[in-house]
Structure P
């Protein structure tokens, strides 16, 4: 992961956990309302980035394992970050992707059904994404 992916993951995590954040800190609504119009695009970007990072992760398991033996939270944050990218990208981007698919297809219906099953976990996935992204930023600056 590079520098941009964790930042986008933090923004997506905030969007995913926005209900909880606003319930605890109502004045955060103004800031969150500014990024909500871009939620679908952020989700699509994150989903694509998550797929690329999944491929990167799978092709570099030996390097991640070597670094992870010294810094165990690095490996955990990498796995959690990539999983959060894919899941949050799917959750936030699926409504926009559905508008791009012409007609009512069976694949679109299955994807929307899967999204509805994952929605109850949206807040926790958002917080996991935020924590993983913060750790990834920490390790990015530590190693560079």
Structure Q
């Protein structure tokens, strides 16, 4: 019997987050299939938007990080779809910083339409240089 792969975990405890940030999203027509349901690929884009807005709310931005020769790359993504998002829905994406080490970050996400939970997800990111070598995440400004 073949060994089964370990299941990636898309659930987490929001109460254990180091910090959280909300981002509002209005579902656009171009994000949907012909039935008006959001295509699954758009969720990863929304999660990136959530991380970007969280960083911005803390006074940072990806442009400065990349100008310093540091890049945050996604090394793991796990998503659990519970209910579909649809065209013109008003959504709230809550991005949670779950773990932060010298070179890695782990985020959790909750996507809701009003009180209804549509999706949960986690990502792990690594900080690398232009050659892909693991680097420390710069703290503050130089």
Re P(r) over Cα pairs in 5 Å bins from 0, in percent, for residues 42-97 alone: value 4, 13, 23, 25, 16, 10, 6, 3 computed from one entry in P, Q; matching entry is structure Q
From the coordinates of one of P, Q, semi-axes √(5λ) of the Cα gyration tensor in Å, for residues 34-73 alone came out at 30, 13, 4; that one is structure P
With Kirkwood radius over Cα pairs in Å computed for every candidate in P, Q, 16.2 is reproduced by structure Q
Highest-scoring structure on mean count of other Cβ atoms within 10 Å over residues 82-89 (candidates P, Q) is P
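From P, Q, which structure was helix-only ellipticity at 222 nm (-39500 (n - 2.57) for each DSSP H run of 4 or more, over all residues; to 500) = -5000 calculated on?
Going label by label, the one that fits is Q.
Matching task: 42 is the computed value of relative contact order in percent (Cα under 8 Å, 6 or more apart). Pick the structure from P, Q. List each step's numbers first, then the result.
Numbers: P: 42; Q: 30.
Answer for the origin of the read-out: P.
None of the figures in this text is laboratory data; all of them are computed from the coordinates on show. Note that the structure is predicted; figures quoted are calculated from it, not measured. Cβ atoms are built from the backbone, for glycine too; each structure is taken alone.
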